[in-house]
Structure 1
C-alpha cells in the first residue's frame, strides 16, 4: 500500500527541508515538495522531523535462553519505540548461535516475532569458550555476515588469528568485545579510581579493554579483515584505534550513549554498572573528540536488559549492563544538539544511522532518498518529556536515566513501509 508523509521537515541531503515522501513496502518511491497520490494513505507529520530509521549494531535481545530479561518481541518493540528500525542481535544466548543447526531456528524466531529488522551475529568461537572457531562458513551460507563473542574476549592469540583469517575468507565482519581477564579481579564492578576505592568497590583498569584491543588490531593489520571494536570506553583504546587506522587497517569502532554522557563519579549503584565501566572525565572527553574526528565511527546502544533480581544485589554481585534502546537518541539529541549545540542533527543521524549502515553493508538504509528502504521515523524535536522506565516497551527497567528530562520524542516509527510504533 502506498503511503505519503506530508507536513514534514525531512532530513534530505544533509538538511531539514519541507518535503513530502511517498513510499510503500518496497521502499521510498518519491521525495518532492508536493506529491500527488489519490489512492494512498496520508500521514500528517504535524511539522515534525522525518529521519532515516536508526541502526544499532549492538543489542542484547536475550532470546533464546534468557526470556525473563527480554525477548525478540519485547526487544524489537523497544527498538521501534526508540526510533531504531534495524538492530543487530548479540549471540551470548542459550543455545549459542555457533552453527547452522542453532542458527536456523533462531532466524525463524526472529522472522515471526520481530517488529523491526533484526540481524543476528554468529559466534566467533563455539559456545563463546574461546577454544575452537565456530562453523562460520555454514552460518554464512544462511546469510550471516557478522560474527562476535560479545560478553567475553577471545583470549587465545592463535584462535583469534585463525578466526580472523576465516572471517576474511568469508568477506564477513568481526565485532569484538575486548577484555583481558588478567586485569579484572573477581568482584570488580566499576572503573579503577579513587572514587571506587572511596566507595569500597573493586575497580577495572582501562588496560582490561585496551590491551586485548591492541592485540586484535595488530592481527587485523596482518590478516586484512574488516574488524569492529565494541563499546570503546578508554582513552588508551582510542589511541590504539587511531594508530591502526593510520597504518591502513580496515577497522572501525563504536561508542555507547552512556559512555558519552556519564563518568565514573556518576555511579550510584547497580543501575550504573556496565561492562566496560563508566570511566574518567578524561576518558569521556577523549571518546567525544574521537567520535567527532572519525577515530570512533558511530554510536551503538549495548542495550542489556536484566531482571530486577539481577540488579538488586551488592555492586560486586549485580549483573553488568543497562537498557538503552529507548533512551539513546533522545538523550544524545538533548545533551549534544539542543543544550551544548556541539553537534548538529545531521551529525547525530549520521552516527546513529548512516555510518553503521555503510560499515555493516546495509544497502539503501540509513538515508532518505528515492530507492532507499522505507525505514523512517517521525520525531518531535520541540518538546519536553521525562523518561519513565516503567513505560518502556522493554522488559528491562535497569537504567540510570529514569527521571531525566529530554527535549525530543519519537512519535512514529515506520519499518519496511509499515508503522511499527506510534505514540498514543
Structure 2
C-alpha cells in the first residue's frame, strides 16, 4: 500500500514540475500576456505580478475548504474518494488550459486557478494517509520516499517535455505548440499514473460515522455541519498544545518563502534575468535530480540529528538561496542556484510533513492535515502576493526575492523554540478527551 500511496507523488509531480513551475510561467509571460503587460481595472500589470496574484487566488479555496473536507472525510471514511475528485478536477482543467493561446489571459487565469485547486486539494487527502500507513517511527522515511518518487516521476516526465520543447523544429512544431503539448502531457501523466494509487490504496480505518446530533438532517448537510463543528472544536482544543502551535507558526513563516520560490523562480529567471526557455528548463531539471538526493539525504540527517535540526539546516540553506538569487546575473549562476535549491527543497518539504504526521492524532489525520493545508496554503497566498506587490511597487523582482529572507529567518527562530520530545508526546486522548 505504501507503493500505491507514493505513486501519487510520482503522478502529480509531473504537473507541478512541468506545467506549474516550468512551462506555463514562461508561456504565460511570453505568449498569453501581451507585450507591455495586461490591463485590469485601468491598471497595467506585468506578467510576474499577475502570476503572483493567480497563485495566491488559487490557494484561497483550499484555505477555506480543506479543514472541513478533511473532517468530513474522517467521518465518512472517504479520503480516497475526495482524493479522486480533486485529482481529476485538476486534470480536466489542466487539459483545457493546455489549449489556451495568445490573448486568452482571463481564461488561462481561471483554468490555472481551477487546476491548482485540484492539485492542492488532492494533496490534503494524500498527505492524510501518511500517519495511517507509516509504521510508528518510520514517518520520516515514508514521507521522504513519497517525495523521492515525486522527484523521479516528475523529473522523467519533465525531461521528455524538455526534449520536445528544445527540439520542436525536428517535430515540425513551433515552440509555443511544443509548450502546449508538454503541458498536456504533464496532466495526462498525472491522471494516468494516479490510477495506480486509486487501485492499490485502501482506507486503512473503518468509517467512524456521524455523531448522533447530526444524523437527524439530510446526509450531505449533516456531514457539512459535522465537519464545521469538529473543526471548530479542534481549533478550541489545539490551543492548549504549545509545541504543535509553535511548529505550525514556524511552518507558516518558512513555507511562505518556500512556496514563493517554487512558484516564482521560473518567471523571475525569464523576466528579471532574461534567460532562454532552454536555460530555465535545464535548471528545473537540475532541481528535480538534486531534490531526489536531498530528500534521501535529509532523511538520514533526521535519523542522526533529529527532525527539528534537519529542518533548521534546510532553512539555513534556503536563506542562502534567496540571498544568492538577488545577486545572480548569468545562466551558469542560475544553474548553481537550481542545484542548491533542489537540495534544500527535498529536505524541507519531506521532513516537515513527516514531523507533523508524528504529532497529530491518527484517528483524525485528514482533519489535522486539513489544518496543515490551511497553514500551507495560507502561506502560499501571502508569499506570492507579497512578491507581486513589491515587484509592482519597486519595478524589480530582485527586491521581491531578497525580502523572502524575512520568512526563513523568522521561521527558523520559531522552530528553534519547539521542544521535539514534548511535541511527539501528544496523544490522541489529549485532543479528544
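Since every read-out is calculated from the coordinates, none of them should be taken as a lab result. Note that the structure is a prediction, hence the values are computed from the model and not measured. Cβ atoms are built from the backbone, for glycine too; each structure is taken alone.
Miscellaneous remarks
- Distance in nm of label points 7 Å out along Cα→Cβ at positions 234 and 274 - highest-scoring structure of 1, 2: 2
- Computed -26000 for helix-only ellipticity at 222 nm (-39500 (n - 2.57) for each DSSP H run of 4 or more, over all residues; to 500) - originating structure among 1, 2: 2
- The maximum of mean count of other Cβ atoms within 10 Å over residues 18-25 over structures 1, 2, that is, the highest value, falls on 2.
- Structure from which 1.9 was derived, distance in nm of label points 7 Å out along Cα→Cβ at positions 226 and 354, options 1, 2: 1
- Relative contact order in percent (Cα under 8 Å, 6 or more apart) from the coordinates reads 29; which among 1, 2: 2
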